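Rule-based calculations on the coordinates, nothing more; no lab input. If you're wondering where the values come from, they're calculated on a predicted model, not measured in any experiment. Cβ atoms are built from the backbone, for glycine too; each structure is taken alone.
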Structure P
Amino acid sequence: MVNAHARLDMSQAWGNGTTVAADGTHMDTYLNNLLAETSVRHGKPGGIAYHHVADTYIALFTRFIPCGVWEAVYIIDGLLQNASEVKPTTIHADTQGQSFPVFTLAHLLGFELMPRIRNWKDLTFYRPGRATRYQHIDALFGEPGKNVIDWPLIETHFRDLLRVAVSIRENAISSTLLLRRLRSGSRKNAHYAAFREVGRVIRTVQLLRYLSDAPLRRRVTAATNKVEAYNGFAEWLHFGQRGVIADNDPIEQEKAMKYNSLLTNCVIFHNTLDIADVVRQLQAEGWKIEPEDLAEVSPYLTEHIMRFGEYSTHELGITPEAYEPRLDIDFTRLHDGSADTP
C-alpha cells in the first residue's frame, strides 16, 4: 500500500518520501496485561501506538509500546524495519524524540535527526574547543572554557561506535535494546560516554541550524503536525471502542495497531485517488490548478467515508477498477527548493 501510494503523482504534492515524522498516541487497555502501564501524561493505564509517518501523509511503520518508556529509543527501529520503497533520510520528532545517543546512532546509520525543539533554556550548546569564541552567539554556549567537546574520547572509541552501527544495520543487535542500555547505563561507561560526546556535537549543530533557518523550523513543525493529525485520523477509523484495545495478549495488541494502520493507509490511498479525480474534473472545466494549492490539501478526509456502512463479505473477490496514477501537474518545483512547501 505504501509503495502504491508513492507511485501516485498526487502524493508528490505533499512530499517526496525523503522525510518522516515519528510520534505516539495513547491507547487505552485493560490494566492486567504485560504492556499496560499508567501514563503520567494521561493519568490512565494503556500503551502507546507509535507511528512513523512519511511527508506524503502515509504511515511507513507502526508498533505498540508501553507508556513508561522513552519514545526516542524506538525512533531508529521504525526506520530500519521499514520494508517499503519509500526510504526517508531525515526524521522529525517532538522533544521526546531526542537524546545524545539517539543523535549519534541516527548519524552513524545515515539518518538526519531533526526534532521539534522546546524548553530551550534547558539545552546546552557545546564548544569545539576551550579557546573558541563567537562574536554574536557566544552567550548560548555558557561560560568560556566550559561545555567543551572531548575530541580525544571520540577518536579513541570511534571504531567501537562504527562496529555498533554495523551490528545494528546487520540486525545483530536491536537499536531499541542498545538505546535502552545507553539511557539507563552508567555514566562512567566508556561506550556511553562516546555516544554522548558525538551526540553533543550533532545536536549542537542541529540546534544552531534550527535557530538560524526559519523555513527549516516551518518544515519540522509541518512534519510533526502531520503525524499528530495521522494519530487522530487513525483513531477515528478504529472500529469498536474507539481508542481502546480490548485484548490482553501483547501479540494481538501489536496486530490491532498494525491492522488499524493498514486500514488508515488504505483510506489515505482511497482519498488521494478521489482528490486526483476532482483535480482532473476541474482541469477539464478549464481551471488552472497550481501545485502549491494541492500541497495545502490533506488526505485525512472523513466526511465521505461510511465507517459503519454496508459491507458485503461475499463480494471480497471482486477486482477493483484500474486507477490512473498520473496527474497533469508538475510537482518538481515543490521539492527543488524553488518553493517553501508547508
Structure Q
Amino acid sequence: MSEFLSTEAMNASREVFNRLKGLINSRIKGKDDVIDNILICLAAGGHALIEDLPGVGKTTLAYCLARAMHSDFKRIQFTSDLLPTDVTGVSIYDERERSFVFKKGPIFSNIVLADEINRATPKTQSSLLEVMDHGKVTIDGETYSVGDPFIVLATQNPVDYEGTFPLPESQMDRFLMRLQMGYPSIENELEILAGTNSGYDDLYFGDPVSKEEIMKIRSTVSKIYLEDSVLEYIMGIVTATRTESEFKAGISVRGSLALKAASQARALYFGRDFVVPEDVNSVASSVLSHRLNLRRPSSDAMEERRLVEGIVSRILAVVPQPK
C-alpha cells in the first residue's frame, strides 16, 4: 500500500481536514456527521445538496466552508425569474471593440452556493448540468473552464413547499451527496442562543486552507487502495438497487463511481490509505438515496425520502460485507 500513498501525504491531508473541521465547528454546533460528510464530499471532488426545513443552518454551513478556505466564493439566490445566463454568463456586444465579449456569471468561482436551488425553473436548473459534470461552461460555442477546485453547495427546502420545483433526475445525479441538517440538540441550541448573532459578512476565520492544499487532497484520494472484494461489495449494493422492485430505476454508472470516490475520500478522512467496508456502508445512504425514486411515488416529499432511505438501509443490511 505504501507504493500508492506516502506517510507525508497522509499526514498533510489529516492536518488540512482537522483545520477545516475545527474552523467550521467553531460556528456550526453539534453537527459533526454533517461536517464530516461535507469535507468528504469536498475531498472527493463532488458537489453536495443540503436539504432540510428553512432556518436550520443550511446556508450557514455553506458560508462556513467557504470562509474556511482561501478561495473565490459566490452566492446565487435561486428564484423563479432567474435565467440561465444569470448563472453562467452572457456574451455582450462591445461597440468599441465591435465584437462580442463574454461576461462571466457567478458560476465562475471555486465555491458556489446555489441557495434554494429548487425555487428556480427546470430550465435554469439545467444550466448547472455541464459545469457540475466537467467544471466547464459552453456559451455560443465557446467553452470556458471555471477553475479548480470547484464545488457547488446547493440548499433546498422540501419540494412540496409552495413555489418550489423538483430537481430533475439528471440534476440529482450530479450531486455526490445529499445531506440533512436537522434541528440541533437543546444543549447546542442554547449555546447558539447564548452566542453573538452575527451576519454572514461578519463571519471570519483565521488560518484558512489554501486552494493548493485542497487540490493535493483530491489528488491523494484517487490513490486510496480498494481491494477487489471491496469493489465487489460496492457492485453488490449497486446491483441490489437495480433489482429492487420498489425503485423505478437503479443506480447509474455515475452513481457507482460516486460511491467508490466517496468511500476513498472517507478512508483518507479517517487516516487510512485503504478502503474498508465500513467506509462504503457509512456513505452509501448519502450517496445513493437521492438518485433513487419509488415506482409508486408518495405525495409527501419528506415521506418518500424516508421510504427510499429505509429501502437503502435494508439493502445495506442484506448485501454481505467482505471479511
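Which of P, Q yields 21.3 for mean projected area of the Cα convex hull in nm², as computed? Before the final figure, lay out each step's value.
Details: P: 21.3; Q: 19.1.
Matching structure: P.
Each of P, Q could give distance in nm of label points 7 Å out along Cα→Cβ at positions 53 and 85, but the derived value 2.4 comes from P.
Among P, Q, considering only mean count of other Cβ atoms within 10 Å over residues 13-20, which has the greatest calculated value? Provide the component values of the computation, followed by the final result.
On the way: P: 23.4; Q: 17.6.
Max of mean count of other Cβ atoms within 10 Å over residues 13-20: P.
The greatest value of FRET efficiency 1/(1 + (r/R0)^6) of positions 109 and 309 (r between Cβ atoms, R0 = 35 Å, to 0.05) among structures P, Q is that of Q.
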